[in-house]
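So, here come the structures, one by one.
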Structure 1
Amino acid sequence: MQRSQIFDRTARLLGNDGLRRLDDINVIIFGVGGVGSWAAETLVRTGVTHITLVDADNVAPSNINRQLPALASTVGQVKVDVLRQHLLDINPEASVTALHTLYNASTASSFNLEQYDYVIDAIDSLSDKALLILNASESMTGHRGMQLYSSMGAALKLDPSRIAVAEFWKVKGCPLAAALRRKFKKSGQFPAHKFKCVYSDELVPNSKEYEPVATDDGMAPMSFNKAVTNGSLMHITSIFGITLASLVIRDAISRHHTF
């Protein structure tokens, strides 16, 4: 099967120059769960061929309701490995790197973020997410064409029409964005550059059958360090991921086209 056959519809809309631009860019995705896996799928199906996947998790049964790599047949397998094989089934000529690791204070120095044109943040952990945002935005100074796109909280939502895109400091109604802003203000460390986020201002509580009980330390029932598990659905998480991918695609082709 020829590449021209796979991406015929892409080329018809974006032109051959647009398709070549997608072929040239280098994208890294941190977190390939309910959001990041769909971002990866969208990018590769559209024509992006250089992509790196970063995630430390194995497929769990609870992933099946919303995550692309999660099937009854893949439970227990390394998530990035399953997704890599899936993406290569879409485009066997793609260059897909799978890194089975976390991005955190211990591993951050092993990543040269400036080698990527686009960084997609789909990390759940508040501390790791904040660290990636700080480091990626700093790397934007050294790689002036680089862009960072970040997913805010996709759990506890039902209405896809409320999903939107905004610059980080203009995101409204998202508890995760608010928690990140508080963390940056408390530490005195702030992102070096502006960056766009995908978010929703909707907040639907967990069913009363699964409502978490407040802890003795006064922590809110919603936690971004995995202490609390919140409900989430594919029709929301996938749109978050697809929207992140669309930001990459539109930015890449806008450098060659005016629509």
Structure 2
Amino acid sequence: MSDTELLYEIKDGTGWITLNRPQARNALTFAMYEGLADICRSVPDDGSVKCLVVMGAGEKAFAAGTDMTQFRAFHSDKDALDYEHRIDTVLSAVEACPVPIVAALSGACTGGGAGIAAACDIRIATADLRFGFPIARTLGNCLSIANLSRLSQLMGAGRVREIILTARLVGADEALAAGLISEIVADHRALTARAGDLANVLKAHAPITIRATREALRRLRLEGAKADDRDLVVAAYMSEDFKEGLEAFLGKRKPEWKGR
């Protein structure tokens, strides 16, 4: 991967990740996938990074899927299985990141780009969003069950089935109505500004509450309602932050979160 294809900059406790191949509508190389996973896995636990924002360079695309030229090297069953395992591993790293992730979407958000967006916590978009997996009319490949599970939890199995079988792309208004995105903004400049605003909101809230909620939802998707959450409950209620939050609430003051 070129050092410029995946940019990462930390500003005031927010890590800004930019998929930076605008000439290819930010189509993802395998190295870019791995770089994204590495960033998510390596977020420090000292509070210096409290939120991540992922966006694409330019205004035409968040990410138009995987760079298709890489598929020319596929010749065996192992190539196919290794690819889907790679994608599942990357998206699992996004889900398991210790801090919340905002996906700022504009233009094309398809294939692997749509998978990344679906694994993030909050998605906002410009009005020209086109979200989906048009593989039934392009590549003729398929999504893994893990990927379908994420999408079905987010959008509902019926809608996921329909958009993949018809190979159509979901626009911003439909995405908002379906709960895929939380809001539509006017343009790319507004998208960046709003993503920063959301990051600031998230950074000001109790990090243990955010971590426990994200992990509980991940377990719920994988294991169902009987997933064990006792460690999360104990970690939250026995934390210094819970004591601080209680005393701050009763004392009618703003809590000072420490993340422990």
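Values in this text are rule-based calculations from the coordinates and carry no lab data. The structure displayed is predicted, hence computed values, not measured ones. Cβ atoms are built from the backbone, for glycine too; each structure is taken alone.
Given a value of 1.9 for distance in nm of label points 7 Å out along Cα→Cβ at positions 48 and 168, calculated from one of 1, 2, which structure does it belong to? Structure of origin is 1. Here helix-only ellipticity at 222 nm (-39500 (n - 2.57) for each DSSP H run of 4 or more, over all residues; to 500) was derived from just one of the structures 1, 2, and that gives -11500; the source is 1.
Relative contact order in percent (Cα under 8 Å, 6 or more apart) was computed and gave 16; which structure, 1, 2, did it come from?
On the way: 1: 22; 2: 16.
Structure of origin is 2.
In this comparison of 1, 2, the computed figure 27 for percent of Cα pairs over 18 Å apart, for residues 40-87 alone is attributed to 1. In this comparison of 1, 2, the computed figure 15.8 for mean count of other Cβ atoms within 10 Å over residues 56-63 is attributed to 1.
The maximum of distance in nm of label points 7 Å out along Cα→Cβ at positions 192 and 208 over structures 1, 2, that is, the highest value, falls on 1. Here distance in nm of label points 7 Å out along Cα→Cβ at positions 32 and 112 was derived from just one of the structures 1, 2, and that gives 2.2; the source is 1. Supply the structure label, taken from 1, 2, corresponding to distance in nm of label points 7 Å out along Cα→Cβ at positions 24 and 104 with the calculated value 3.9. Clearly, the read-out refers to 1. Among candidates 1, 2, the computation of distance in nm of label points 7 Å out along Cα→Cβ at positions 80 and 144 that gave 1.5 used structure 2.
Across the set 1, 2, FRET efficiency 1/(1 + (r/R0)^6) of positions 8 and 176 (r between Cβ atoms, R0 = 30 Å, to 0.05) reaches its highest value in structure 2.
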